[in-house]
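Visitor: Following this line, the structures themselves.
Read the figures in this text as sums done on the coordinates, not as results from a lab. Since we're looking at a predicted model, the values are computed, not measured. Cβ atoms are built from the backbone, for glycine too; each structure is taken alone.
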Structure P
Amino acid sequence: MSQIFLIPNEDKNVKLVEEEKGLRMYYVLSCPSNFPRVSFISKGKSYYRTQMFISYDQNMSKRINHAYNKLKVYTMLQLANFKYELQSEKINQLKQLQIKFENYV
């Protein structure tokens, strides 16, 4: 079967499934095991999967490309926000410890 559309990272972390009225795109990234939105675990590693439905219409190449970029950015932002929150919490704890120990000097 030959591909009509160029799909970035297909068979790596992107999968397209044909449905009656369009395509469903799945985007998968590995994530920390403590990430609250872990979608599945494979071979001991945690993964986060997002999806988007792309209805059939004109300019499918552009629609697929747009959906890919939107899913990629959304998924990466969810993971980045989670990591940012963890780092923020760690920084706040260290600031509290610093204040605590400044009182003894």
Structure Q
Amino acid sequence: MAVFSGATKVQPYSVIELDATVVRADSAQGAITLLGETVSTWKANSITILDLGGNTLSFRLDSDVASSIPASDGLKIEGIPFTEIYWTNGAGAGTIYIFITWVE
């Protein structure tokens, strides 16, 4: 089992599963699961929206006052390091899947 401390690079990757029935307004992601462990302090530089499941979603990287990015299936942003994601979505159904990683 890996032991993480400090700001851990998200390697190899983490898949975030957002419950679309939960309404969010600039809600911080917080901890993620990485290699089976919960990691509260992490950093990534790549985010890909895998599947919105027909829901709407927007997000902000690193700050709840940063520019809002509207999500779409397959949207990929690379090369910008971030240590937090702020999610906004209305009431929906199912699960939204997001892939984050650190790309060297």
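Visitor: To which of P, Q does the computed value 1.2 (distance in nm of label points 7 Å out along Cα→Cβ at positions 22 and 38) belong?
Guide: On the way: P: 3.1; Q: 1.2.
Comparing all candidates, it corresponds to Q.
Visitor: On distance in nm of label points 7 Å out along Cα→Cβ at positions 62 and 94, which of the structures labelled P, Q is highest?
Guide: Details: P: 4.7; Q: 3.3.
Looking at the calculated values, the largest one is P.
Visitor: If you work out relative contact order in percent (Cα under 8 Å, 6 or more apart) for P, Q, which one comes out largest?
Guide: Q
Visitor: Given a computed value of 0 for helix-only ellipticity at 222 nm (-39500 (n - 2.57) for each DSSP H run of 4 or more, over all residues; to 500), which structure among P, Q does it belong to? Mind showing how you got there, number by number?
Guide: Values: P: -15000; Q: 0.
Considering all the candidates, the number was obtained from Q.
Visitor: Quick check on the output: 2.8 is distance in nm of label points 7 Å out along Cα→Cβ at positions 30 and 46, derived from one of P, Q. Which one produced it?
Guide: Values: P: 1.4; Q: 2.8.
Working through the options, I get structure Q.
Visitor: If mean count of other Cβ atoms within 10 Å over residues 14-21 is calculated from each of P, Q, which structure is the one that comes out at 12.2?
Guide: Working: P: 12.2; Q: 15.9.
Source structure for this number: P.
Visitor: Also: Given 1.56 as the derived value for Cα Rg over 2.2 N^0.38 Å, which of the supplied structures P, Q does it correspond to?
Guide: Numbers: P: 1.56; Q: 1.02.
Derived from P, not from the others.
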